[in-house]
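Each structure below is given as structure tokens.
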Structure 1
Amino acid sequence: MTEIERQPLLDGAAVEQTLARLAGELVARYGGTEQLVLMGIHRRGVQLAERLAAEIERASGAAVPTGTLDITLYRDDLMAIGPRPVVGPTRLPPGGIDDRVVVIVDDVLYTGRTVRAALDELADFGRPRRILLCVLVDRGERELPIQADLVGLQADAGAHGRVEVRVPELDGGWGVDLVRGAE
């Protein structure tokens, strides 16, 4: 059995600095906060979207609405995960997403399949003016032609590694680790 190797990539303070930078880049790239909506992908993308919204409000004084996306029923491997998938809530922000700039927020971008599912789900709920993708970590090795507009950290995990993001609400604190080895 292979031993698990855990390499810290970002500690709590570094995650918070990265989120502050991403929030600033997002406002600068869009040119403000009007019609901006953040949609976090369950699980950890939800907490990241809420933290980005709080950081934007702290820095600019403007509140940015958030929502949540549960992509379970939009996955291309739904049959492989079993007959009774656990489906969480999708919650649109007040006013919906029509003609708004929607920022999909996720923790790790890997194959692109999660983002493809999120795009499919958004299309069922409306027609945004524009959709951006913001991820805390881009670990590369895409299977689909999907790229993030805003990236906190590039990390090469390789074929046998993974990136784990910790958020306070689910894990007791912020952090990002590169994990290699079998469990």
Structure 2
Amino acid sequence: MKGTIVKCLEELVVTQFGKDKWEKSLEDAGLKKSTMFFTVSDVDDAMVMKVVGAVCTNLGISLTQAADAFGDYWVNTYSQKMYGQFFQKNKTAKEFMLDMDNVHVIMTKTMKDAKPPRFSFEWKDDKTLVVNYNSDRGLIDFAVGLTKGVGKYYNEQLRVSKLNQDKFQVVFA
């Protein structure tokens, strides 16, 4: 996994809960509390999940709550510094969602060994989009959280629900 994901998590935890919670989570995950992650570095997926698990434990939240908080922070704060143009070129949450696979391809094109999730879409009706999530990482809860963050960014009420481990549904208001 690319280090930018862990950097975002670190920034979220430090700014909202304190540096001590981040350092404790690193130690609980088997790392030194001074461990640094760099945005373009590769970080072992299992290690990232250990850190996420430790963050959940230290903050007393579920993985779903962590994924929602991460999605909101990534979309509305962290990514705006580097990837804001992808949000600005789309005018609605629906436009952004339908562009999401392309965004991942473009964002990771120059990143060596990047393995972003891939997305395909099925319309159930004119307001209900089923998103097919294709990734070996199994982080669909984070895709759901990110989608909720997209709704907040565009100031739109989205109903987002996980259907199974590789599909989630978005109902646009």
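Each reported figure results from applying straightforward, stated rules to the coordinates on display, with no laboratory input. Small disclaimer: the values here were computed from a predicted structure and weren't measured. Cβ atoms are built from the backbone, for glycine too; each structure is taken alone.
Looking at distance in nm of label points 7 Å out along Cα→Cβ at positions 34 and 58, point out which structure of 1, 2 has the largest value.
Values: 1: 2.7; 2: 1.7.
Answer by largest value of distance in nm of label points 7 Å out along Cα→Cβ at positions 34 and 58: 1.
Given a value of -9000 for helix-only ellipticity at 222 nm (-39500 (n - 2.57) for each DSSP H run of 4 or more, over all residues; to 500), point me to the structure among 1, 2 it was derived from.
Source structure: 1.
Determine which structure produced the value 1.8 for distance in nm of label points 7 Å out along Cα→Cβ at positions 50 and 138, calculated from the coordinates; the candidates are 1, 2.
Working: 1: 2.8; 2: 1.8.
For distance in nm of label points 7 Å out along Cα→Cβ at positions 50 and 138, the value 1.8 is produced by structure 2.
With relative contact order in percent (Cα under 8 Å, 6 or more apart) coming out at 27, pick the structure among 1, 2 it was computed from.
Structure 1 accounts for this read-out.
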